[in-house]
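Listed below are the structures to be examined.
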Structure 1
Amino acid sequence: MTLDSTSSAPDRRRWLGLAALCAAFFMVILDVAIVNVALPTIQVDLGFSQKNLQWVVSAYALTFGGLLLLGGRTADLLGRRRLFVAGLGAFTAASLLAGLAWSEEVLIAARALQGIGAAVMTPAALSILMTTFREGAERNTALGVWGAVGASGGTVGVLLGGILTDTIGWEWIFFLNVPVGLAVMAAAPVLLRESRADMEHRRFDLAGALSVTAGIALLVYALVEAESAGWASAQTLGLIGASAALLAAFVLVERRSRAPIMPFGIFRIRAVTGSNVAGLALGGAVFGMIFILTLYMQQVLAYSPLETGLAWLAMSLTALVSSMVASVLVTRIGPRVPLAGGLVVAGAGLLLLAQVPADGAYAANLLPGLLVTGLGLGSSFVALSIGALEGVPDRDAGLASGLVNTTQQVGGALGVAVLSTLAISRSDDLIATGTAVPVALTEGFQIALYASAGFALAGALAVVALVRGRGRPETVAEPAADAAAGPALEPQG
């Protein structure tokens, strides 16, 4: 028996399906952050060079961010459950390989394969959620749960990474995925229904797929390498230029394609456009903040991996609480206020965290900012998830899901690159003048956290400008009414 939002199947089974989808999504979010606190141990155990160590994180980010849009549209065309299970299988197998890794090359390759699996299964999972639950209160409740996983997953990842590294070994940050992945794969045929887009033109847009995947991957790579290569270096500028050229070619290809991988008509839904801009800003704020604060805790406050992980627990708990409240609010008043308000609250929390001193104490200097930031992130992630899918027809569920995840990943790569550059530049300047290392590091981290707050507040301004207030959800106009817009909207079969 499979599930359908219009069937007589018991609600309980649909919600069990949601639990399976969220378990898979949780693994993906965990693996973005879980390795951070384990990197020093991994470096020693596998003999990593300092130059290659960053690729334990970057290999995952590169393939995940680069392939999300392609993965989402492929799920629409070939079957969402089929692609979800295939991606989950690849992710699970790659996790096993990562835990068994015997060299730096093997671990980096396994992390790249994890990213590929995650890029296939994540948009497929979100599009299954969208087509299983009716738009409105029911879907918003489901997306509230999904958003809670997104809001808390990164910080829980740091917590689990610290616990596992300090107790049974870093390998278990990857082995943990294997039983969960196998269980969800076994449950998927029973709990999840198969669906695909109802389209007249089912040809695969190969030129569009290659240009957008290469363009996004080059952009992520440029951002990941920008801190070490230099923002004004030939490498960084050349990669960004090549990425821009490929993405421009993608736009031209899509406007001429009869079966585009990206129907640009989706951007006429203001909630979708505003939510994706907010996703870019939120990704920059959150990924950058986690990276910077983890370094502050370990390099300045001398926290162990376990202590660092436990320090994030407060933010995870407040994010969970606010995410559930936000799903109710979005149902009543729409995504605009919870999303913009959440970003403002998160920005305020980040401004509090930017005051951390070199001799900081957890209760006085970290806890207040973490609590406030968590409240903002929970609301933001839920409203973002709902707004990015509001008014999107079922045929484009995978596209919309891949798009919102892509903007968050690109934003995350940008945030880490910008914040780390700011922190290192300021710290190096101070150390060169004889400033004590803890003080110099702290001042660098403070500047980076101010920038993180700037990302959040910029996202709030974008939401106010782009997302409409409460009212009837927008939908993409029927193709016949938009012939002038070009081939972005195809006749439906």
Structure 2
Amino acid sequence: MKKTLVLMLTIMCMFFTPVHAQETASPLVRQMYDGNWPSAEEAQTLRDELYYQRAVHAYMTMLPALNTIGMRDGSEAVFGKGYNILPIWKQRMDARTWVPTPNADVVYSMSYLDLKETGPLVVAAPQGVIGMFTDFFQLTITDVGAIGPDRARGGLYLLLPPDYQGHVPDGYYSFKSPTYNVFLFFRTVMVPGKNGPDTGPAVETAERTRIYPLWELEKDIPAMKFPNAAGQRVNMMYPTDFTYWEKLKNFVDYEPVEAINPELRGVLASIGIVKDMPFKPNQRQRELLVKAVKMAPKMILASRMAERPDGRHLYYKDRNYISGWNGATAEWMQKSYLDIDGRAIYFQQAYSSAPAMVMRTIGAGSKYPVATRDADGNFLNGSNHYKMHLPAGIPAKAFWAVTLYNISDGTMPETDQLIPSRNGYENVGKNSDGSIDLFFGPTKPDGVGDLNWIQTIKGRDFMAIMRLYGSDLAFYDQTWKPDDIVKLKK
């Protein structure tokens, strides 16, 4: 009887024993320190990590603006500041101008307008310009030229500040900028000369540009200045140190609140950048901000190495050429999301993005197939020798060009050839069928003409960009394709 009673009590205890506390706690309680606060040391480590991650995110999302700010500050340091100053690269841009993926095969005119300082500005765009106005996040305000409202006839563009409430007169192509700062980017096309491209007519066209405040009297408008930027050493790159954050803070303070959406302003606030409030990171935060400036570009570069699972970066199914827009719009909008990684990748190595670069405009737009790998899928390196075969009938009504760039930031590699580019204006040697072979390498292969070779830097990776201005049907239909770049045995 006693044994039976003990057995019954044991069975009852099995059913009515209280469950241990850890078995009744929620998963998050169990995961986070069993429902307790972390140690002070671990808490500080976690806060530092979050601060660093926010700084990396801020770097990547604000890179389009810092890219433009770097160009503006570098230009104004050499050529001066003012709406009437329009630097022109009159003998073409070369490797001594540090700017992301410049086009050495047109004549560049670039200026930076401050609508907060001047109020509404009128820009008289000459006939035949290929260009754009963008805000300082490099979002296009309007194309200018064949894809713009003037349709290459030229015209008067009226740029209005974001807070402008005054009268808007008729007779202008009028646009309100989201930022006070506006980037003016004009390209004018060269013509064939006796010994290659002739920049003269392109410069004359660019120098017909006029810029003046809307309400200014003609007698009070200062004369335009067109400093020659060609051949000068100019650093127009975005900062690579703590200055990145200082320039960003100045930009945030200067521009209207609406220029940056509230969520991104929240990210900036989490690292101490708030409009019209002091930016005073402590010593540890400063170290983390400097770390972010060093590591974020490496993260972006690593992302550039990876193949997109969706394949939208590839121009062709059977080639390694890629697109800087990954099949998105000029603003990096994919079908259901903003391609923030694609945007950061682009602005690490390039600047300016406009609808004319992305739209499939027959005979008027421009296209930019980019090669970073050879036919075997290996990255292009300047120690090797390569051949790029371009079939006959290149579908570019205006002109074509092939240019080499450093992969890190899109600057031109500086070699004995200060312009590492070849174009359709030059007497590039052709094969009997009209096709063209271009060669890349540290030395010129035997039997290759000077105009068919572009010099590389030993030990440094590079990328090759093909430009097709006035891209035509054969490009869009893909009945014409550049061959993959082939590594030579030499």
Structure 3
Amino acid sequence: MVCAVLASVLPRFQALADHASAFARPLGARAYALGLAVTRPDGTTQPIPVGATPVVLPAADVAARRDVSARIASAGFKMAQAVVHGPDRAWLLDSLGPLERRIVERSAPSLRLLAIARVDFFAARRLAALELNATIPAMPGYSDMAAGAFVEEAGRLAGLPEAERARLRALNGSNVEALHRALLSAYAAQRDGARPERMALLCRRADAQLTEVVHLAGRFTALGTPAEVVHPDELSGNCLVLAREQRFDLVYRHLFVRRLEDARHHWLESLLERPEAFSAVLLNGPAAHIETKANFALLSRAVDEPALAARAGLTAEELAALRASVPWTRMLARAPGLDPEGRSVPDIAARVAAEPARFVLKRAWDYGGKAVFVGSHAGELGFAERSQAAFGAALDWPALVARAAEDRRGGGFVVQERVEVPLETHLLATDAEAKRADVFVDYSSFCSVGLDEQPPWGGVVRASASPIVNILGGGGVLPVLTVEVASALDAALAALSGGAPR
């Protein structure tokens, strides 16, 4: 198993740590200017804090984590596709809204690959996979913004010339370039080796991550594929995909199908249901059944149930990745089952209620961390606020488990064994301020499913005062640097006059 511990600014990079406060606010300003921001419903933006203290990893570890995530994502794809085509399809489809369910049932037979997926990990004593994202695996742009701005501002302070700063940014890698390569490869796989002439990046007008989508469109265009941000109400065409009097032959979907429950768009629903009937390639196709946490519970079960693993066609390598990385995860129910030690218990929900420090509850199909409950934090204000929002009352842990076990909205709840991670101290900056904070961090690794080879994906690290790490809930992004890039910046900063921090 790949080395699991996140490496923050280690002693060997002391100059980076010593000079962090000197470039923190310029770093925050540059990252914000690049688009590291949340877009509010009224169209204004709020900066996402960026770390002036990076996470440093060997390039080999970044690649190894990508490979682990690719095996987990491949297993999740196989499992979800096998289930929705089988007699137990309700295991996953019951998590979905009515429109989502209809679209997934009709489109799943033509789903062959995922150009991009993302596995979210906690990294402490071991690398622990918490969730699989296949609908909007956000943050390839955000991660590039954070790392690129860090290299630029730390390098500028150290006096590195522009050409050297550009070299280090390129050396560090780019998730946006990896995404561009993945989309081209997926398109070629479905269009006999052809290359798309124009790409539409489909998102809502009020998308919270609009600045990231705009950044992607600009970078894809610079990389040689003209790309535009397109909104559902702009789409039309009879078997073609048209918008703004232009034809698009690749549609990159940055839109939850569930959002169409609130604002129906029948033309777009037709594209999602029958993508094979249109001239454009849709990437990713509807994948809510893959992303639902009920599917993650099936992956955890597959480690202990050979028949379930065989049903999905999981390989030995995929099972090894699941066994090493996926914490015990099950559907929450008042029913018998096996606990994390593999012991038979008469009531899973009662077992969970009795030991709050050990478990986390998550609604099977939800996003943004809105219905995630960490038992060890049951006495905190945030826990009470979440239970109030989810159940209409501030509940203690046993009462919440009891309610969650009976609540079937969004497919009910899964329970996952809690992964303990220590707080880390980081210097977080925006254009307006820089302050040190004790935060929890996670590590998300991008990957692809079904391509001939993995693009050179990297990862992204989020930081939050809450153990429920989420950007839209107030978290920040820490730059991920390879050891080679961090070493070059550290040496340049240490060479400043007298070696003393400014």
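For which of the structures 1, 2, 3 does the calculation of helix-only ellipticity at 222 nm (-39500 (n - 2.57) for each DSSP H run of 4 or more, over all residues; to 500) return -12000? Comparing all candidates, it corresponds to 3. Please state which of the structures 1, 2, 3 yields 23 when relative contact order in percent (Cα under 8 Å, 6 or more apart) is computed from it. Matching structure: 1. Calculating distance in nm of label points 7 Å out along Cα→Cβ at positions 23 and 383 for structures 1, 2, 3 picks out 2 as the one with the greatest value.
Taken together, the values in this text are just the output of simple stated rules run on the coordinates, not laboratory data. No experiment lies behind these values; they were computed from the predicted model shown. Cβ atoms are built from the backbone, for glycine too; each structure is taken alone.
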